[in-house]
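What follows is a set of structures for review.
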Structure 1
Amino acid sequence: MRLRIAAPLLIFAISSANAATLVIRAEGVASQQGMVYAGICDTSFDEATCPYKDRAAAKAGTVEMRIRNVRPGSYAIAVFHDISGDGKLNRNFIGLPNEPYGFSNDVGRRGAPDFKRALIEVKEPVTTITVPIQ
């Protein structure tokens with residue numbers, strides 16, 4: 001009987017032993033319209049390489065998202081404010097974003113974001129990152 005109870009506890013302890021909580025603070029949200037999306041990417045900013053994603057209702061100022069059970073390691077964060085509410089980052093006719101966005105380490109303000117410069121270390125138990133969006 002004790003083994004049946006102890007086994008699930010042991011599995012839980014092992015699975016959560018290498019997990020962190022990542023707190024993303026999106027600063028500079030202009031309004032409460034729409035949603036704020038975040039992608040936590042491990043090899044590039046391509047959405048397919050972002051194993052963790054989150055979203056939260058927009059509010060003027062700072063929007064905080066907490067992503068639990070993130071495997072510790074190096075990640076780059078991409079955040080955007082979906083003002084239009086269509087679930088994607090809208091772009092103008094030449095392909096530039098026309099909704100507010102930002103990246104970890106504030107890269108990508110004067111051109112395409114450099115993935116390696118955007119990398120941050122996620123460590124246990126909690127890592128907090130602030131991403132300014134414009």
Structure 2
Amino acid sequence: MKTFLATVAGIIVGVFTIWAMEAIGHLLFPLPAELTPTNLEELKQVVMIMPIKSLLVVIIAQIIGVFSGMYVGFIMQRESLTPLYIIAGLFIFSTVLNLILMPHPTWFMITDLLSILLVSFLFIRSVKKS
């Protein structure tokens with residue numbers, strides 16, 4: 001039960017962290033006023049021409065979100081790495097799915113995926129060493 005709760009709590013914290021940081025990013029770099037956020041075709045076009053700063057906010061939000069989710073999972077369940085693998089796997093899967101479903105600039109796709117993989121790998125590695 002402890003493993004399950006640690007996993008769920010880590011996912012919730014990670015998702016909330018990403019959502020909050022991306023919301024702040026939208027305040028700093030608002031989407032065009034004429035954009036309908038529910039129109040996927042419009043959104044696909046806008047993502048390809050978004051300023052680098054706004055895309056960097058997304059990458060930073062995901063790095064911090066994955067780290068914070070894994071940290072909560074680790075704090076709640078120190079005897080097992082299972083929550084960390086599940087949390088990392090879920091965020092990696094959702095990142096890949098997002099990159100497949102919505103076109104992004106190539107540099108963003110590479111940086112985003114590599115950063116999520118790297119933070120997950122380094123976190124689990126550091127926990128294994130301790």
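Computed from the coordinates by the stated procedures, all read-outs in this text should not be read as laboratory data. This structure is a prediction, so every number in the text was calculated from the model and none was measured. Cβ atoms are built from the backbone, for glycine too; each structure is taken alone.
Taking Cα Rg over 2.2 N^0.38 Å for each of 1, 2, which is largest?
Sorting by Cα Rg over 2.2 N^0.38 Å in descending order puts 1 first.
Using the calculated result -28500 for helix-only ellipticity at 222 nm (-39500 (n - 2.57) for each DSSP H run of 4 or more, over all residues; to 500), pick out the matching structure from 1, 2.
Working through the options, I get structure 2.
When distance in nm of label points 7 Å out along Cα→Cβ at positions 42 and 82 is calculated for each of the structures 1, 2, which structure yields the highest value?
2
Mean count of other Cβ atoms within 10 Å over residues 26-33 computed as 16.4: which structure among 1, 2? Intermediate values should be presented prior to the final figure.
On the way: 1: 16.4; 2: 10.2.
Traced to structure 1.
Comparing relative contact order in percent (Cα under 8 Å, 6 or more apart) across 1, 2, which is largest?
2
One of 1, 2 was used to compute FRET efficiency 1/(1 + (r/R0)^6) of positions 18 and 90 (r between Cβ atoms, R0 = 25 Å, to 0.05), and the result was 1.00. Which label is that? Numbers along the way, then the final one.
Working: 1: 0.10; 2: 1.00.
Derived from the structure labelled 2.
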